[in-house]
Structure 1
């Protein structure tokens, strides 16, 4: 067992491999090269290296933002003084996941507004946000690094038109933009007289942007002590520097373990968290999946699972546990992890002090993911396969404008023969283009649990189009190990997108069918099921059909 002051690795038979690679990293001066922004850690060609160097600003983002914390707090106090009750963030992927962690884990401080995140084009989800807020007591954050995604433009048009109907030419004062310099969003924000435009550092990619304006503006607005958050990040930066031994560098050790174990078949990185940290798992899922899932390789993050007995799992798991020092039932939690290790599963335990260690964890996981990609010889900072589904969806919408219909596509594969070729080491991905309400998520989680129990395969659950900006890259660019269950639904109630010929429901269907096409083009193992509506009864009927057809695959 590798034990240090910063982490514990219950490695069992894998201890020798992890130790050997930590020693190799030291001989190769990996930490010095990483902090020196040496792009040859990932790729060898000048073009690739130039692109990588332009994405390494996350290494020092916490230092940069510390100088801007005072002005962010002043802006947050200004918004609070106006009696704003809700901050509505309109964004996808890296723009939405970190802010959601801040709201979920830290909560909104007394007197500060609550943060609501809209990262779904499902009309029921859009309506749920609309019905929860008072437009005249809300501030909208339009957040996107590229500033031109179809979801972002649709969200902003929808709410801007509503606010404009109430406040006329002053509507822009209820909107804030966070984007890179020179994007279509910056232009739109200036044309519509947005209250503030925060221009983020161009050298930080979306999924590495938690400690930039993308994460910290929403955090400040809900009263999070971002000074304390950034101090935690800086402490982890120090603990991941050349001043610390390679053995004690938990960020390095995590990254090495991720890569080495993936190469040995333990590519299902299973993040174990207490319930109040589940949203952090969603953030880490995007970071790991979108960074590593390319070139027919990758690490498959598994989040949101409840820990089971060791025999419930296949031999493809690596468990990483986040363990706050004051967590409830800590002895039971530790006992379950020890049982997994005793059964031969590698387990790493990372300790957190409190909620404000989130800043430290954001940095630790960014650093570890960059290290893992270096060992796997993958460019951690691009996402070449994300655009495929987007392009297909745009093509479908263009055709829709002429024909008035969106074809609902199906495969020749049926539920009856869907499981025939399942193999050990596969994973099942439930892709649900549905509103992520508590009841729907609960039912799909139950479906995932039943599949996992019967097949021993790892199961992920993603709500579309949100997951397209997260695990979507892994599904199409990673190893061909996925078994994909795509679920869509008819909508009896819909919402128009101002200025467009399509509605939110039609946009959602186009995105689902765009993803269908992209997965099919990649030769992925896919079945599509369409519910008659997005209500609980119709979804339950679809889930029951899937459950009845699972059978027991003959896993080799």
Structure 2
């Protein structure tokens, strides 16, 4: 006999209801997954006198499930068994999202015999927000042991512990991630301690070894002239070697990683036609592209004589390290170039300004449902203001606007490092407050006396019409909404000053016609030479309200015209930068 479904009309005894309340209270008292599962098993035992108990969870990156917690099962089953999704009583429960009660498992062809003594089984899904995150399974040596009431009770218990299990899993994962990130932060800090490209590459091999116990490691840098990846660092079984073989830009596992701009993991190179045999002992390989401003500058390649050696955690750790190293290599290249060109930098400042203007990010297209305008009026040859647009997804756009302390080439260089940092972190798709914290940590590790930057960071999701925003000392953006134009009340310490700074975040649901204006202090601090008054945010807000029917370009132009008129056309003493967003 098999039964599925849950009777919504339960008439439970007071004692049962009290135990259910205790279960809810106990399982939510801890974020330790082992404690949560052990507590749940003990409390369920008070309601249903099972003999065998298990919580089975999906294995990341596979279509199989594993035993996360068990009572009564053989150790070898718990340790080694993997249950394919949709197979067995447990797999069928996970696939259908419905409880399954089997009176006699010997008569059910789906039963996977983990214990000969088992006769009846009851499995219920663990569901969070409509998604099955695991299965709670109990078994008995008696035929037709579990009743429909017990099935309903177990389903109720499962509904309570599913959220606690998910929270504990997330906490466990975040804890592991945190430990890895701490090591990555230390590794990245060391990687950025040198401004020599050769030194950075040499250190990369040593630093990677601290994250992954590799056997063969290479860094290949891409030469755009000959379209080849050249080995710059190669370590085989602990020995540094000089590898002269170059890889064509679109061939091999390295070429595949570069072409797709994604990590490529090959569990068995003999089964992959892309593999170029260089090391006969290699059985598995992982290649991770090194991206800088969406440009592949190289590939980190690891090989192992073991099949299926590289895990998703390896991929994640190496991807983060690759992003840091890409910035380090490019920064080293940049500083080397600056050192070579220092003697002629002054006479090249005019040309540098033109280059900086050309490197300003292109405005995103209409796919994000925004009318966007951006303007920069530099007070000197090089601007210390910056803005950027980062594509988080097909419907989500990140917007950044900042101002570096100081003027001239030093501020521009610091700003370039900040933009490089921002873009290297962007693939992690942080929310605004998290992004500011991440950049602040990066700049804090590389603190330069007297240098810091302010930054406002926001994300816009077209489908949800949702704006999230956080601020680190930048001018408070103005929001025109429901016929009123007001500052978004967010403050925060500038980046690069205090490593422990935390940042607040606000969210808004915007309507068609709403306007968000990011602006630098060069606009609000513009002074009238006759009255010595500052232009200020009140005038700016009134101007936006008066011109809210204009396009984003029209509003941006009107603001700069008004500020120029207010200053009697005098040269800007500080950079004037604007980013205007208008919801379509």
Structure 3
């Protein structure tokens, strides 16, 4: 489906911003449940949540925070983050969350980069801020938090008049930092329309009867926007948890009635590693977003009664430009009928087909890394090294540009050269290698920086990791390239986590490689580690693995 440039009716047919959506639901159905905070059992209706965020906006404005100024939040509590996020938007301010695992140089770097006027910080994390105070170029006013029902946060949500502020679609809403898997993070400045575009397809999958499960951190777009904002935009409910727990995941889903969730990277194998039980399918979860799409997505869906899996491409800069809907079971054969809520199979498939999006069956042969077809508001292509469009079947860099204003990120904060480089020749360059087939379906290959060249072959570390992961003793693998002793090509080094109940056997792994991979893909070294470093959103931090090799810490 193609929309004319400038036609914004389809994008904003319901609401232009998340604030407008919340105001609507709070006035229409104030007693409807909006949020369950699973860690404490606290529940907020739409009316109460709107009231708290109005108060927060009034108090933060009265403290001197002006429209467009940045407020950073360093907390492990997703309920605090959710209230603060909407409250800041209502005040016209910018939500600038901080990774709660940061300390020292990383924390100082982000605060110096963001330059917030206020920093909200958990009491148990406040010592980290004290330790870097002398390194801050522009010290924010620090507000120490003691939870939602006491201390400074209680004062921030005490009765106060909401400011007379209306946010426009192109006003800055967030500064979200990239995961930093390839080096220092960059602050991605996102508008209110960015949130609209990023959640647009995901909102089409929900009704007011859905409950969205969220255990992703609120400094990540997947947690803050794809899960929390998406749910509240449509008048659904969201179940908030501090972190992912493979042992408690299904209990949480059942207790709070969750119908949809996001599973990233290693979450799926962790859940599959549990001993099978007759109760596996007795849960209300009927829609799961998996990114990247694992090879065993259909097996997972059959075991746990998942009706639909979506996958695609998501990014702090570009939002959600590509998506695929995979029907895993027929209606009634996945989630038990008495637990099923939300759109029917026919309704959900019809929505995707109407907007020209990809729909497949779980039994279809799907290529590894499938992302799908573009959403209506973005033009997506594959570019070569000179920014010429690649023909179908030729690998290049995934790139895109918006059809309406302010749909992708505004800039990398205080990094004009990086912004110009990423947006050269009127295309945003994602830094990802991908390919497009004859039917216009996009398939992910690898990060451009993670491409490996051995014996004249361009290799994706993604595929080597997939092959290694099929060995029964390997729970997780991460592959990096190191300079070869001969010529200008690369050698391959694999870091592996050993599965419970197994031991590291290099000879057996080498034999597995010989049996499953061509010779040019065999790792030169296989290094067992207790844990492969990952971000809190479970993305593998390959730069840390390369640092281990450089420093000689191969243990």
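Could you figure out which one of 1, 2, 3 the value -8000 for helix-only ellipticity at 222 nm (-39500 (n - 2.57) for each DSSP H run of 4 or more, over all residues; to 500) was computed from?
Considering all the candidates, the number was obtained from 3.
By the measure mean projected area of the Cα convex hull in nm², tell me the structure among 1, 2, 3 with the highest figure.
Once mean projected area of the Cα convex hull in nm² is tallied for 1, 2, 3, the winner is 2.
Looking at structures 1, 2, 3, which one was mean count of other Cβ atoms within 10 Å over residues 149-156 calculated from, given that it came out as 22.6? Display every interim value, and only then the final one.
Working: 1: 22.6; 2: 19.4; 3: 15.2.
This figure was derived from 1.
FYI, it's all coordinate maths here, none of it is from the lab. What you are looking at is a predicted structure, and each value in this text was computed from that prediction instead of being measured. Cβ atoms are built from the backbone, for glycine too; each structure is taken alone.
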